[in-house]
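The structures come next, written out as structure tokens.
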Structure I
């Protein structure tokens, strides 16, 4: 399980701190596919970095923490922010954005797999035996074992993406974080990648967290999802409920702008633009773009709370439903 406890994070710049994640507080359950959606620049990728403990200058955690806990091979484990990197590959792994570019172009794939496997897991077998296990796993994912002898630049974009996912899942981690895993791939390859990710999640019974601005990706494979806006969650709940009955004004406008098969009505984008994260306005950060906004919205920050069973939102307009 991943518990995010009132987490805020920012980037230090010479012009001041840019507050990219603000007071995010929720849990990601065991054995679920959780999606994080929102416009570009809302803080999705930065949130994922803090979950994986990639907190290096200029990124910093201002308050709160992330707690990773669970059981693997009959042993309980628990790590907090600053310690989570000790669990990389074994308990938690990461498929970064533009993953096709993260492989070392001048190192054969087999060496990159060997480097990713902890020494503890290789001590009772020879290198040949380890590579045999890797080759067998690659075949399960639709990749020829021959790719182990290849350099990354010799593989297609889809093959590199599959190789990255293979690296991230080979040790059967409890949690896999995937940042825009289908970006820059054609629709056929995208479908193959999504099917592979869901099949692996079902096989290992682990937790998969997917960041994507593509709402279609979330609709296809996630169980629950959170909608981010300007650094915070504005809505969270079961994916089907969010698509069928969005409750936050931003979510309603976001889903209302999506094209649908057979729907010939004119689609209207959300007017305006998100606020600057360096000096955000007081109150609700969506107020300037929200048709329901009142003076209270422009002055007071709404509380992220449960509006309906399993449905959470941060909106003054919805407060009457929980009072």
Structure II
């Protein structure tokens, strides 16, 4: 039985060398990444038994994804599709004023057709925590229904539901996201939302603590975390508020930082940590991820503990 089970799309990321544009690139580095598998990997590496559930075609690119997830110790629970493809995305990095650009190529991805009948729903009922993000219901109407049913199965079995709103404007509009997520959020026990997304999607703007309190009250969530990038995060848990600053980090590889934060938080909570302790470990995991290429936080418990203790230099001795 998995302590943490996640569900969602994992893609192949194709990145030109340096700050090259895709249209000029002669080679592309391949990474595997998706919000839900990223969270599972971070938690697994920090001592939690994690599994990732999805639907993929029976193709070599899909095998590349499954192998990468399994190599990090996460159990892949993959339904094989007869049709469809693996989603990909291109990541162009660039300094200001150009910045980083993401180009998605995920139409027709097999996961968009995943239904509860095809998935091991019993594993949702057996897990301690079930996690997905707002990216998953954004992909198709079918996945809205599937996530709704999986949340219901988790609630009925007293499996805790964790959810990162994770709004992506290239997938849906704020109004589309708002209409859908307001139907899903009452099933959520632990909600993570970026301050910008709380304002854009949920019409909750202002200081993070009142925003977190308002969302906890509106959706009857046990824990609500509002993240603020370099300014850290604020959590409200059972009425008590906690403020966690971000840890300083060089940041050449920011992709996946939010997923690392969630994975670090869930891992510490599952290992008996309080919410303030889990926030510290989440922030430390996120800071470490910003130094690691790719989408995945390939961190160790010792590294996270050193950052929390303010002694990261001890790791190089």
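All of the numbers you see were taken from the coordinates with simple rules; none came from a lab. This is a predicted model, so every value here is computed, not measured. Cβ atoms are built from the backbone, for glycine too; each structure is taken alone.
Can you tell which of I, II yields 2.3 when distance in nm of label points 7 Å out along Cα→Cβ at positions 127 and 159 is derived from it? Computing distance in nm of label points 7 Å out along Cα→Cβ at positions 127 and 159 on every structure in I, II gives 2.3 only for I.
Tell me which of I, II gives -8000 when you compute helix-only ellipticity at 222 nm (-39500 (n - 2.57) for each DSSP H run of 4 or more, over all residues; to 500).
I
Looking at distance in nm of label points 7 Å out along Cα→Cβ at positions 175 and 207 for structures I, II, the greatest value goes to II.
With respect to mean count of other Cβ atoms within 10 Å over residues 71-78, the largest value across structures I, II is given by II. Suppose you compute Cα Rg over 2.2 N^0.38 Å for every structure in I, II: which one lands on 0.94? Corresponding structure: II. Kindly point out which one of I, II the value 1.1 was derived from, the read-out being distance in nm of label points 7 Å out along Cα→Cβ at positions 95 and 143. So the calculation was done on I. A value of 20 was computed for relative contact order in percent (Cα under 8 Å, 6 or more apart); which of I, II is the source structure? Going label by label, the one that fits is I.
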